[in-house]
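Computed from the coordinates by the stated procedures, all read-outs in this text should not be read as laboratory data. Predicted model only: the values in this text are computed from it and were never measured. Cβ atoms are built from the backbone, for glycine too; each structure is taken alone.
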Structure 1
Amino acid sequence: MAVHGIDLGTTNSAIARIAPDGSPAVLAGMSGEPTTASVVLFASRDEYVVGEGARREARLDPEHVCAMVKRRMGDAAWRFVAHGRSWSAPAVSSLILSSLVADARFADGTEPTSAVITVPAYFGDEERRATVQAGVYAGLDVVDVLSEPIAAALSYGFGRLDGSVATTKGTGETVLVYDLGGGTFDVTVIELADRRISVLAVEGDHQLGGADWDERLALHLSRRFCEAEPDAEDPLDDSAGAQVLVLAAERAKHELSEAERTDVVIAHDGVRVTVPLTRAELTELTAPLLRRTVDLTRSCLAEAARRGVDRVDRVLLVGGSSRMPSVAAALRTELGLEALLHDPDLAVARGAALYGEKKELERMVAADLRTRGRLRDGDPVEDAPTADLDDACRRVADAFAVPLAQVRRAVEIRVDTVVSRGFGVLAVSDAGRLEPTWLVHRNDRLPVRTSRSFGTVRADQAVVALTVVEQQGQAESQRAQDVKILIQGEITGIPPGHDEGSEIRVTFEMGFDGILHVTAHHVEAAMPLELTATTGATLSQAEVARERDQLGRARRRG
């Protein structure tokens, strides 16, 4: 019955499930560690290594080690090439997921078949689709993709949402989740109230994370090395040397989270240099990166204030890089916020497991109600009469030996979220320019269903080109060159006999998973028109078949 929760992270990943007592438990694999490095070594054409072993090999065989693949999710053109084979981002990610599945099997003997996989809140449609594709490649039924800050809030709110928070309508707790991971940053304002988690505002940058701190520090260390040994090769000019330097920078960053100073030993090109480093130096070197997170946090707070929420009761620091003391200090100094480290490495996986349990128990309760004719297909379980819902919860609890309170919590807790990006279409303006028309706006509440009418540009127009775009950056631009093209397709089959300006009705639908669905109709023709389009994240059928075959032959070593 279990739906596992998976935190598919940029630098580290984890898998969790619900323990018999109803609490979320992270599953450690053969290494005994609760997290797995999100690194893949392609040892040969058909063998691969995932985790810390692959990470260690990065300095010896950097050309065949793939890391930070999460930053490539949704990039249809990107491929990692190793031993004459190319791998898309979903395919590489599926190897990480398969490793987590093997860890879960080792930990408790269960075979994960379905999962909730988390993604940064600021991931768009393409990245979310790519994440689902990775899960499918790994043989998983992806029940949902869940924003990481929501998962963290679920983990934090576990136990509170049963009654210690918001038992009275109108009371609750407003939480800001500051999530600085290895490769992505998200900030989200969430309200915990009335057994409901409501996302009020999101901001973020999925090209900003702890790895950027490592790179800044590695550059600094390289300069110090070259100053000390001007005749030696710059470590950054050698791929293996660069890998070693980045790993040394990462270690130093971790050490400076606990100590005020450390020494970094750099051995390269036959010489050895010790570079002293202080926490203050690290803070100064990376100040622009931290400033970016503070500015995004300020923007998120402003959006929440526009929605009537002008206070934050709690600030949760999530993601391994949020351990840096400079993070809490900047939030305190710049925004007057006192932050709390909340299980930074494992909160997201635990929250995903809680959400997976909620989805599964809710599904079983709904199935019970529909079977007995007490709920119509498509209606949410809360629409059922209270007595019938209570009976269904009791039957599910008895059938699966789950505490009744656990089933009730799964059914009663609601999760509301918002759109992370704006979405629209390119249309010809009155001035004759091709400009974006926005149908869905960032921070609109999900689910969304909205329609907009457009007109044909000439009589008897048989084909209409449709281009769906996604917001880039902080604001919705009115310039076509500023947007990201998400879907391109053609509406065909329009019969003749219709005037210029005939209505084309475009409908956008987006569920809680954040995946966009687009349909279009020619109104005067009184017929639906099929939209044939592919997103950038969707591989061709031939590519999918090739990668499935390639994955089928791949063997995990160790």
Structure 2
Amino acid sequence: MLTHKDTNRIELECINCHTRIPLTKSVAGCPQCGENILEARYDLSLINVQEWLKAIKQRGRGLWRYFEVLPLYDPANIVSLGEGGTPLVKSRALASMLGLRNLFIKDERQGPTASFKDRQATVAISAMKEIGVDSVVVASTGNVAIAYAAYGARAGIKLWAFFPSLAPAEKMREAAVYGAEVIKITGTYDQTKEIAARYAKRQGLFLDRGIKSVAAIEAMKTMAYEIAEQLGEQLEGGQRWRSPDWFIQGVSGGMGPIGVGKGFREMYDFGLVDKMPAMGMVQSTGCAPMVEAFNRGQRIATPVEDPQTIISTLATGNPGRAYELLYDYVAKYGGHFTSASDEEAFHATRLVARNDGLSVEPATAVAFAGLFKMVREGVIKPDDVVVVNCSGHTMPVETQILGDQWQRSVDVSERAHTPLPPQEGLASAMEQIDAQVRRVVVIEDTPDAARLIRRVLQAKGAEVHLAHDGATGLQIVRQMRPDLVITDLMMPNVDGFEVIDTLKADPDLQHIPVVVITAKELTAKERARLNSQVDLLLQKGSTIDEDVIENLVDKLN
């Protein structure tokens, strides 16, 4: 194995001003311009490619088989749990449904903590061990903190994990299981990162910022190496490595595809692949600053100050310089930015699970929903070789191990919002509504959602009448005079807003409580409009969960 120990060939380069610095404990961004994104630079001329390929074939699976192009001097400092080397699964039924001949899924669910962030964690924690870090602060929406906590526990490095309040409680709990100190911030992910940085500075702790970008980019590029090697085996009979035509990923901060792009650039420079793949970046419709900027032809994204998605892992409102790098990549090598709603992601989850047997996390579901759009719009062609990053698993984590005292809460919310009926604590919110609800009209144009609501309401003893459009719903309400109306907002012809306006303008109907269940991203004007009209607002997001409906009807009996 060619090591870096005696060659001293690892440097970090600022993507903005191109200042180069050594990889040391003090790194927290560029010392010249303050840029957070740093990339590792190697003297690739020291690697004899043919000898390296032979050496790789003799090594075991896992990302450290590519050690020579990773930012570590001494392999003795590697902290590993067996990450990397994940399968590249060829889709059958789903590919056939989409009319794609070569659709592959990079199954990152099979990492030690069930997400592709295990790659980042092994590189970051190994680098921290090598430079003598014993405590680290990280801001995360879930997967990064869990992976860092697991690998930190193995390396004896203490983790302080800052989560935004919308991050799933199960993910916070899992980080705590590994011994991390968990701090929940009542605010956005961008606010959480600011609080984490201030805490690290005040306490004199190492902040995973400069290292984070290095680790994310360098670790994710190993996915590119694996994909090229695996596609070569499956499509080229092992005669050569192969780039896909498209690499698809759900993106928030953007480090994943930046890293994958860097990996393919290195392989192209090595002569291992003969082309660069196009990048398909998919964001949640409720937080899509990259997509909005791309559609406007802008290289700089306007931050989204109030993300409206329940997929917290994709709720980065300010992608910063990362978007500029991805924009430049697409301009040079090809690609596309698109968005998908939380509801579209829910449907994609079911399609992937029922067709290819893969239960995927919401961020992956968004990637598949975006893929469906790009195929439908003709952006992706039937003969294209497509690889989707299946970034994580849906499986729940243990919620009972730790008891109740496993986190600290900090409220930093400052902006005043137009108040809405409660979106959390549905059981208590239903106290507003008459307990003697027996007849309910449900106006919902999505058949699966309507059936679920009806089934659960009927199980509670309610008489349920369904309408699949607003006009029919109003007709039924006038006929039945129900105790409760549940309506969607986005419907053809007569939408939910018109339904509500009509009900509240009719003296005979205005007293009927109205519950809105919607996946729509609400504007400030729409929020203000609903504030005085409805008794409860539920952001439906990617699913109408059965437990949500159970809570909704908790007062029926």
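Comparing distance in nm of label points 7 Å out along Cα→Cβ at positions 22 and 438 across structures 1, 2, the highest value is found for 2. Here semi-axes √(5λ) of the Cα gyration tensor in Å was derived from just one of the structures 1, 2, and that gives 39, 31, 26; the source is 1.
Work out mean count of other Cβ atoms within 10 Å over residues 102-109 for each of structures 1, 2, then name the structure with the largest result.
Once mean count of other Cβ atoms within 10 Å over residues 102-109 is worked out for each structure, 2 has the highest.
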